[in-house]
Structure P
Amino acid sequence: MMDIHQILKQLPHRYPFLLVDRVLELEKGKRIKALKNVTMNEPFFTGHFPHRPVMPGVLMLEALAQAAALLAFDTMGEAPDSKSVYYFAGIDGARFKRPVEPGDQLTLEVTLDRMKAGIFKFGARALVGEETAVEAELMCTMRTIA
């Protein structure tokens, strides 16, 4: 549905902070399903943790937020420009169910639950295979910057 080149046109993030590799499914105004391939080459693994590498939970949430941003841009029918930034407004009910390690593939599933007054509310979860790694409600908003 969307490869890395199309993702790079939508998201301002770049290495090492671009955390969506491919979009598998995108249903305008409803949901997105995307992938993050987790490799030993990720810079955070050198310190988290050297003896047992685990992807930080906040980065799993960030990957979900990036997928949510792609859904929001598609829903609004516009791409972000250099004058706007998409920010977290809140994270509720975050639950971490299993560690994510090198070699895992995170499937990012995000649904748009509500869009009101410039605030987007999403239901989000990331899975490894059939197992949920993290789930949360995400709130995001777009802001114009100087």
Structure Q
Amino acid sequence: MPDLTHGDDVAAVNSLRSAVMRLSRRLKHQRVDESLSPTEMSVLGTLARCGTATPGELARKEHVQPPSMTRIVALLEAKGLVRLEAHPDDRRQKVVTQTERAEAMLAESRKKRNAWLASLVDDLDEDEWAKLREAAPVLEKLAHL
């Protein structure tokens, strides 16, 4: 556990936070479809990772209020990126499923972002790239805590 009273740990946490935030912002600008908001893209990404979900489940995973998620799902449905279907166990609820169009758009978006990130990695030396490869699973773990 980092000792946030120790100067080196404070500096490392601060540097990590700042770098992750800047890199995240820059990655968000590498979009295929500029008509989608970052939140809409995030919802599509959640559906891609987790599969079909109710709007309530999506709201919890995306940390938004259910009425906001209802609006987001309606926008995505109008754009042909998700469809609403009857819940298999509870006919009072709907489940949200991404469409093939959304899957293709997400694949193209990942491809564009990966290419952009790879172009940055080209500027690293072999030692830096090796350290980054080692850090990737740790950053993935942090992202899911």
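Quick note: the coordinates plus some simple rules give every number you see, no bench work behind them. Computed from a predicted structure; not experimentally measured. Cβ atoms are built from the backbone, for glycine too; each structure is taken alone.
For this structure, a couple of remarks:
- When Rg/Rh (Cα atoms, Kirkwood Rh) is computed across structures P, Q, the figure 0.95 traces back to P.
- Origin of the derived value 4.5 (distance in nm of label points 7 Å out along Cα→Cβ at positions 8 and 96; candidates P, Q): Q
- Parent structure of the calculated result -22000, given that helix-only ellipticity at 222 nm (-39500 (n - 2.57) for each DSSP H run of 4 or more, over all residues; to 500) is the read-out and P, Q the choices: Q
- If relative contact order in percent (Cα under 8 Å, 6 or more apart) is computed and equals 21, the structure in P, Q: Q
- If distance in nm of label points 7 Å out along Cα→Cβ at positions 64 and 88 is computed and equals 1.1, the structure in P, Q: P
- The maximum of mean count of other Cβ atoms within 10 Å over residues 104-111 over structures P, Q, that is, the highest value, falls on P.
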